[in-house]
Structure I
Amino acid sequence: MHDICTLLNISYPIIQGGMGNISNASLTAAVSEAGGLGTIGCGTMSPEEVEKIILSMKQLTDHPFAVNIAINVTPYVEELLTLVIKHEIPIVSLSAGNPAPYIPILHEHNIQVIAIVAAVKHAQKAEAAGADLLVAEGFEAAGINSNLELTTFTLIPQIVQQVNIPVIAAGGIGDGKGLAAALTLGASGVQLGTRLIATKEAPFHKSYKKGLIQAEGSDAIIIGRSVGRVRRVLKNNYAEKLYSLEKSGLSLEEYNRLTSEDQHIRGAIQGDENNGFLNSGQVAGLIQDEPSVAELFEKMVQEANQQTQRTSQIIQSVPRSISRNNK
């Protein structure tokens, strides 16, 4: 198994998913300070807005962090590439588009590239293009999702089997059992998104955190299937409204307008559940508290170790059980 801790210069094999326009320095710095890899998601923010977060990050931590560029989402790909090179960001993740044209540029400046993928063919193409790591994101994940609808449990082993670079598992992971499961499937680490929303350092509206803590897994619902733009969100008044509009024949143009980053900010930052949505993965059903990021990571690693020992004990007992049954 690949050692991503050494590769990324982090203590725990845990990275933060890009959070688009609700990205902020306080949570990202907390992730890096706690031993993971914090990530600034650029979303549709201007280069000037992203640069402010980068500068704040450098004041809050001297640990490595990444920047996520969603290729087909942002209108500022070239400018953001210039920005990460200017600030010597050590790691960049590329999502929502073909990373191949941008990997050589980043490698010229000794920047490691993580490609976000949701299928074996995408993983193979990203590896061939020179990506250093992959994040394989299952359908359980929050936010904009793959129309292929492959779950993390099935996606990870398929991709691990077909590539030779480290694979990080994402989607439906929020505790030590999930970490242990991902490693067992062949992943070299995990990416967290939804679970990090309900942490002390995350500056999101209290209603967002409360909604996640009280949610069941079935409260993370899918919208956008009717227009081919799948997104997983937490059930609230606005999500119910969108769901009803879809049934009555919502156009793609109207759907894009109603699920813009502005509506995400209204829900996540302003707490307006009547006019804003909340991205949420199915892992919401596992969230029961609001720890600090450091507490979360320590508990996850401890629980993963315990789960691994339990699994080992079960496996070791199998041959003896079979022998006894055959007597």
Structure II
Amino acid sequence: MAFSARYGTLIGLVAIIALFSALSPASFAQASNLINITQQMSLLAIVALGATFVMALSEFDLSVGAVVSMAGIVSVSLFGAGWGVPVTIAATLAAGFCVGLISGYLIATFRMPSFIVTLAIGTVIGGITFWISDGATLFGNIPVAFRDLGRGTLAGVPVLTLWALAATVLALFVLDWTELGRRVLAIGGNREAARLSGVRVTYNSVWAFALCSLFAAIAGLLLTARLGSAHPTGGNGFLLQAYAAVFLGMTAFRDGQANALGTLLGAAIIAVVANGLTILGVPNYLQDIFTGLIIIGAVLVRNIGHRAS
């Protein structure tokens, strides 16, 4: 594999950081801002790492944004009902995991298109979330111990950054070092060949979707802890950016294959661009344009490198 195809995206990130550092050395090129970027990208990275499991199957899960929102509303509602922190977290994560189980079962068993199934599941989850919250932002009754999960620092590193690193290690371990991960990648490479090789396609596919929703639920809990509130559409903004991060990651380190380190790199690119453009006072709509151009550029670098090899 050509060097540019393998490391072009990483080089691109370094170039972007160098550019913003030159344009705004007093604001962007500061250690405190770089640490802040790691915190800003943390929740996106967690959602994107979950989506990496599904993309490894060559499938999509469009319900991740709805699951993030659901996790926040469910957790605050349970706190309001008098539930303790451990039980609330466990129940919320179980709810998110079950959403993925349902999606994965329908898709793998009945060969239904993942795009349609997860879009429908996300719509249902969104409706339930609005029903529970009456369409309002939920405040109050959130224990301090729960809020601490998404706030503060540890040894100078934001807690959210540490959660993102832990999620990266977990996703990397599952995809690269477990039998489940290897089978998921095999299914994504060639479903029929995997089936003929004895891989339990339905079982492993269901697990991939369940892990995707579980990571989204984790992000929803941490978002709620960070903000001290939950909104029924609070997770909607994660969907497109999460898959952009995964796709950017597929242009790095491995030839077109979803991988955890690549996804983390993709999330970093999106966060760095957003932070740098905000510091420069660029309007939000231009930030979207630049983000799209960067994704296109990453694809071009990969394709050029692939042809050269």
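Rank structures I, II by relative contact order in percent (Cα under 8 Å, 6 or more apart) and report only the one at the top, that is, the highest. Provide the component values of the computation, followed by the final result.
Details: I: 16; II: 37.
Greatest value across I, II: structure II.
Taking distance in nm of label points 7 Å out along Cα→Cβ at positions 111 and 239 as the criterion, the top structure among I, II is I, with the largest value. With mean count of other Cβ atoms within 10 Å over residues 135-142 derived from the coordinates and found to be 26.8, which of I, II does the value describe? Source structure for this number: I. When distance in nm of label points 7 Å out along Cα→Cβ at positions 7 and 23 is calculated for each of structures I, II, structure II comes out greatest. Can you tell which of I, II yields 4.5 when distance in nm of label points 7 Å out along Cα→Cβ at positions 103 and 271 is derived from it? Only one of I, II returns 4.5 for distance in nm of label points 7 Å out along Cα→Cβ at positions 103 and 271, namely I. Taking distance in nm of label points 7 Å out along Cα→Cβ at positions 63 and 263 from the coordinates of each of I, II, which one would give 3.5? This figure was derived from I.
Starting from the value -26000: which structure in I, II was helix-only ellipticity at 222 nm (-39500 (n - 2.57) for each DSSP H run of 4 or more, over all residues; to 500) calculated from? Clearly, the read-out refers to II.
We did not get these values from a lab; they are worked out from the coordinates using the rules stated. It should be emphasised that the depicted structure is a prediction, and the values quoted were computed from it without experimental measurement. Cβ atoms are built from the backbone, for glycine too; each structure is taken alone.
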